[in-house]
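Nothing in this text is a laboratory measurement; each read-out follows from the coordinates by a stated rule. The shown structure was predicted, so the numbers you read here are calculated from the model rather than taken from an experiment. Cβ atoms are built from the backbone, for glycine too; each structure is taken alone.
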Structure P
Amino acid sequence: MNKKVSITELMTETAVLTIGLTFYYWCWVRTDWKESYTYIQNAVAGGIICFIFLISYRVRKFHKEPIDELARANLKRCDSICLKIFAAVMVLTAFIGGTLGHVANTASFMGWVIMISLIIISILRIIIFKVMDQKGV
């Protein structure tokens, strides 16, 4: 149980958390209702809370380990790239919402675009980091 925690593992856990939050978002925005949805929603919320505690424990454990300067520099570069991509997607989402807002109700569409872009960015972040880390950039 003394296994080291890698940056890639923490990034993967964050991607899984994003998928869980998207599922919880679906619990709130669906248009139909069944009695079992309450139990599903509470179970998902409990699972997300437990997963957040697990991630916080692993992050604390990660910060106690020796620092890998190259990996941290690659992570900063990767985060910078992903932030620029995400900002462009959010500007595009706002533009589409502002344009189509006069025609139809696009609030749920914009919410889904934001949630799906969060999932894609978290997965893209892992891929970019792995490529940078393997090449030793």
Structure Q
Amino acid sequence: MKFLLVTDLDNTLVGDDRATLALNQRLRSLRSQFCLVYATGRSYTSTCELIAQKQLLDPDYLIAGVGSEIYQNGTLDLDWATHLSHNWDKLAVASIAQQFSQLELQSPLEQNPWKMSFFLEETPPNSSPP
């Protein structure tokens, strides 16, 4: 029987390089006994860069973009993409978001067909929003 190991990356699996290295060595010796899943808010591209940079084990599944993308062995899960596409109107979301001046669209690397990411400009204390 295989076990399922699901973990976030930032400040969970990575953050302490020595501990990450030790854990990776231990996990590598047990690799055939579990299915590895990374679940992260990072974009797919950013996650792949982090995996390479930190020399993490390749996951069996990667849940990226706060759940808006699922990859199995590096291949986008088209069933999940189809499911998310049902009734998802990115243009409507963009139109509504434009009504809020405090929202600033994040870089194109943080966007995908099923997600829009924004920065929220903080309103200084004791002031009203514009």
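Compute relative contact order in percent (Cα under 8 Å, 6 or more apart) for each of P, Q and report the one that scores greatest. Let's see the in-between values first.
Numbers: P: 41; Q: 18.
Top value of relative contact order in percent (Cα under 8 Å, 6 or more apart), among P, Q, belongs to structure P.
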ask   = Which structure, out of P, Q, was helix-only ellipticity at 222 nm (-39500 (n - 2.57) for each DSSP H run of 4 or more, over all residues; to 500) calculated from, if the result is -8500?
value = Q
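A value of 31, 15, 8 was computed for semi-axes √(5λ) of the Cα gyration tensor in Å, for residues 19-98 alone; which of P, Q is the source structure?
Working: P: 32, 25, 6; Q: 31, 15, 8.
Only one of P, Q returns 31, 15, 8 for semi-axes √(5λ) of the Cα gyration tensor in Å, for residues 19-98 alone, namely Q.
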Computed 3.0 for distance in nm of label points 7 Å out along Cα→Cβ at positions 11 and 35 - originating structure among P, Q = Q
request  = Looking at distance in nm of label points 7 Å out along Cα→Cβ at positions 51 and 83, point out which structure of P, Q has the largest value.
outcome  = P
